[in-house]
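Quick heads-up: structures coming right below.
The numbers here are math on the coordinates, done by the rules we state, and not lab data. Owing to the predicted nature of the structure, the values given are computational and were not obtained by experimental measurement.
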Structure P
């Protein structure tokens with residue numbers, strides 16, 4: 001896990017600050033799952049009942065749901081990425097490489113969507129935010145939400161990785 005967290009600089013470009021930290025967290029997620037076996041990626045380590053690969057899939061859909069479906073208001077098939085009765089389900093044919101590629105593509109998409117939009121602009125209505133209900137959140141509010149979602153789940157994934165690595169050390173020292 002070699003990704004260095006960006007240091008806040010003297011700049012005042014809040015958009016670039018959001019996007020830089022989102023890039024950092026995507027990279028951190030990829031670093032955290034690097035080297036895990038298929039079994040470790042799909043094993044449940046925490047009482048909350050999700051596996052590392054399921055968490056990565058959740059992040060793919062979370063960013064798409066908030067930025068593509070939300071801010072841009074674009075049509076999104078399966079925005080939640082899960083069935084009605086099971087959350088974060090990963091099919092056997094879905095791989096970590098494919099999900100990480102989707103995560104990186106989602107980041108590139110976020111940069112395109114945010115583009116030159118004013119952070120104070122409202123998100124689109126009709127997608128994630130239905131017309132006629134409450135006013136949709138600002139672009140800045142959505143970016144803040146997505147950033148905190150990444151930060152929170154990166155921490156969860158760090159803990160899961162520590163437990164996986166500790167289990168590996170325990171098993172290898174008990175067989176010596």
Structure Q
């Protein structure tokens with residue numbers, strides 16, 4: 001077993017509540033380097049070329065939480081991911097007021113992970129997009145109702161995305 005894989009598994013066993021970003025920082029590796037070594041019951045790795053197809057599917061799911069971390073700050077948008085269209089080298093989100101808006105450089109997405117790792121003791125699912133250096137571009141967490149319960153239809157759709165690993 002490669003040394004980094006052994007370190008990741010050991011850290012996961014000793015500190016299972018650590019977020020992947022914190023684990024990567026502790027081991028001084030990119031987040032992608034870390035998550036790609038997690039057990040397959042926690043992560044399904046996908047090639048970056050699936051980004052548009054995933055975003056098109058997520059746009060039909062309703063409210064999710066999109067997270068963008070920059071320089072230690074965390075920005076969250078709790079709203080549907082809007083549909084988009086290609087133009088001028090970007091996947092341009094067609095947002096309504098209050099939704100996430102922007103222009104995604106899809107060719108910068110090198111890897112994607114489908115994560116099923118508990119967060120703060122709760123069941124959690126995330127789709128994480130990484131650049132070529134293994135840094136996180138953004139994350140999409142499945143939505144929750146007012147009681148904090150995951151939307152079951154989103155969980156089912158998330159699990160269906162795992163089939164992309166076979167494509």
Structure R
């Protein structure tokens with residue numbers, strides 16, 4: 001990791017902004033830069049997910065109000081998350097394919113199915129953790145929601161980089 005950081009710093013010191021920007025926009029970017037780009041795309045997907053989840057959790061499936069019983073909050077949060085993940089995964093796929101990863105390891109249909117499949121698996125792990133934390137520990141819904149997001153990010157990057165896309 002130290003050598004990766006060192007080579008990245010060396011690249012920045014020895015190149016002008018045009019060259020650095022070209023590298024940022026390249027899909028053959030330095031692994032550290034690729035992870036940062038993935039994080040930016042993930043932030044967009046995360047924001048998409050959270051906006052949809054919050055809207056649904058306030059108006060369609062109430063789960064933010066702590067006066068609602070834990071079991072109801074957990075179920076409603078699960079429903080809202082299950083809807084939001086479809087939209088956030090679509091945002092993640094489009095931004096990742098346009099800016100971060102190279103397509104072509106699989107056919108487009110297999111690539112999309114794998115991308116969504118990995119997303120559902122990682123989301124499922126985080127989704128199980130959220131309601132469990134609410135029910136078992138009475139944890140705040142927003143903290144449980146954050147644990148779902150962190151779990152998903154870690155699983156998604158590794159699987160998408162090494163199993164779905166070319167690198």
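Work out which structure the value -18000 belongs to, where helix-only ellipticity at 222 nm (-39500 (n - 2.57) for each DSSP H run of 4 or more, over all residues; to 500) was derived from one of P, Q, R. Mind dumping the intermediate values first?
On the way: P: -18000; Q: -7000; R: -26000.
Only structure P yields this read-out.
Could you figure out which one of P, Q, R the value 15.6, 50 for Rg and Dmax of the Cα atoms in Å was computed from?
Computing Rg and Dmax of the Cα atoms in Å on every structure in P, Q, R gives 15.6, 50 only for Q.
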